Structure I
Amino acid sequence: MTVRVAAGDNLLIHKALDLVRPGDVVVVDGDGETNRALIGEIMATIAQTRGAAGMVIDGAIRDAGALAKSEFPVFARAAIHRGPYKNGPGEINVPVAIGGFVIEPGDIVVGDEDGIVAFPQAVAVELLKAVHAQEQKEEDILRSIRQGTYTGAYGTPASP
């Protein structure tokens with residue numbers, strides 16, 4: 001589920017949480033504004049209890065300590081103590097931009113400690129194959145480095 005809000009305003013996020021379905025990742029385009037938090041522990045807990053898989057906020061959050069301890073994944077640009085406006089406007093389930101990267105409603109969103117990535121469902125199988133191939137390549141390189149057989153040419157382990 002995607003949400004576009006005015007900088008520092010979370011009214012449409014509240015409305016989006018009324019529509020969230022199990023498994024949704026709530027992706028919020030807050031225009032990268034970090035002077036006001038768009039969500040905190042309460043809204044994240046609402047999303048979690050309604051079945052959301054996580055939240056991505058292109059803006060700031062608050063209650064960062066509580067969110068960091070939570071099992072519910074929340075990715076954000078920053079943390080700040082100041083709360084949001086609640087005036088609107090905004091849009092739900094429209095293309096949004098997170099850090100300049102466009103995410104469409106229905107895209108698959110995956111995140112870890114290094115950040116997030118999103119891609120259309122239609123390319124998921126091929127992308128997964130490519131990711132597994134890259135993981136294997138990197139494992140082979142690390143093994144050659146540890147064994148002292150690495151030549152320095154990325155992706156080209158030396159022969160024993």
Structure II
Amino acid sequence: MQELRVQIEAIPITEGDRLSAWFTLPIAEELFSESLGVDAESNDYRITEKELPFAEEVDEDTTVDRLNDFYYTYESLPADLKEDYGELMCHFTSLEELHQHRHDIIHYSWCKNMADVAKHLLDNDPAFTELDERLVRYFDFEAYGQYLDDNGKFIETEHGIYELP
């Protein structure tokens with residue numbers, strides 16, 4: 001599991017130096033105050049570096065509470081969505097939006113291409129499974145996969161194919 005962390009710098013200069021420290025999310029407010037000498041609810045700090053998958057959501061003035069909210073939102077995503085977070089975020093505007101749709105996203109982890117998705121969908125369709133095997137043999141799964149791709153929202157990743165709402 002990737003460690004999610006940020007470097008935060010206290011804005012008031014203490015003894016000629018700026019205090020800064022790395023914090024692993026979620027950030028405990030007591031540890032924060034002890035390390036930097038400023039209260040987590042003040043505006044006396046800024047984020048200077050980020051090692052986060054959702055780094056684009058975090059500005060230098062993001063609060064500790066908001067950082068912790070981002071962390072808990074990210075951690076509540078299913079493991080497969082976290083694994084392909086970067087690729088999925090090309091289709092969502094924010095971590096919050098991805099989180100809202102997390103139950104609507106279908107992951108075909110065993111599928112390598114759209115023909116595999118087409119075959120899977122049809123194998124689970126009662127009308128198709130009732131067809132005689134001699135007819136099924138001639139079905140063009142690649143063409144149906146292309147039809148699905150043209151008329152839906154699919155993302156191919158190293159870990160399978162996702163169908164988006």
Structure III
Amino acid sequence: GEDARFIARRLVILASEDIGMADPMALVVANAAAHAVEFVGLPEAGHNLAQAVVHLATAPKSNRTARGWWAAIADVKAGKGREVPIHLRDGHYKGAKSLGHGKGYAYPHDEPAGWVAQQYRPDEVADAVYYEPSAHGFEAEVAQLLEARRGDSLAGDERI
């Protein structure tokens with residue numbers, strides 16, 4: 001058979017690439033099984049691997065985070081979006097304020113909802129959509145959250 005570490009590695013990859021945000025706990029379960037392989041060892045870690053396999057096999061599937069990652073990486077490789085927006089740049093060092101760094105930054109933790117509508121990406125990719133949740137599993141809740149935020153007059157057009 002295959003090396004248990006190889007199997008554990010494939011489970012960790014599967015959890016993010018093929019399940020993603022449809023079941024965010026899938027990655028936690030896969031990582032726990034991978035840790036058990038190292039910490040407990042075989043043959044007992046086989047139980048941990050089996051539990052992870054069942055969890056991942058029965059989890060709702062979505063590759064939306066993987067697709068978003070691939071699209072973002074393609075933009076980076078194409079040279080897009082290299083400049084950090086000025087309001088997100090560190091404004092705490094000497095001379096930063098004279099450069100405009102940090103000016104206009106809104107601190108999400110100071111807001112009642114814990115988030116603010118502000119641009120987090122460079123202008124060149126500000127309108128790119130890297131993540132569109134599916135209707136599967138937890139992603140359905142993420143989709144509702146994003147829809148509610150987009151409908152909020154304070155939210156503007158929030159894009160991920």
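Give the label, chosen from I, II, III, of the structure having the highest value of FRET efficiency 1/(1 + (r/R0)^6) of positions 27 and 139 (r between Cβ atoms, R0 = 25 Å, to 0.05).
Comparing I, II, III, the top value of FRET efficiency 1/(1 + (r/R0)^6) of positions 27 and 139 (r between Cβ atoms, R0 = 25 Å, to 0.05) belongs to III.
Given structures I, II, III, which gives the highest value for mean count of other Cβ atoms within 10 Å over residues 3-10?
I
Quick note: the coordinates plus some simple rules give every number you see, no bench work behind them. The model shown is predicted, which means the values in this text are computed figures rather than measured ones. Cβ atoms are built from the backbone, for glycine too; each structure is taken alone.
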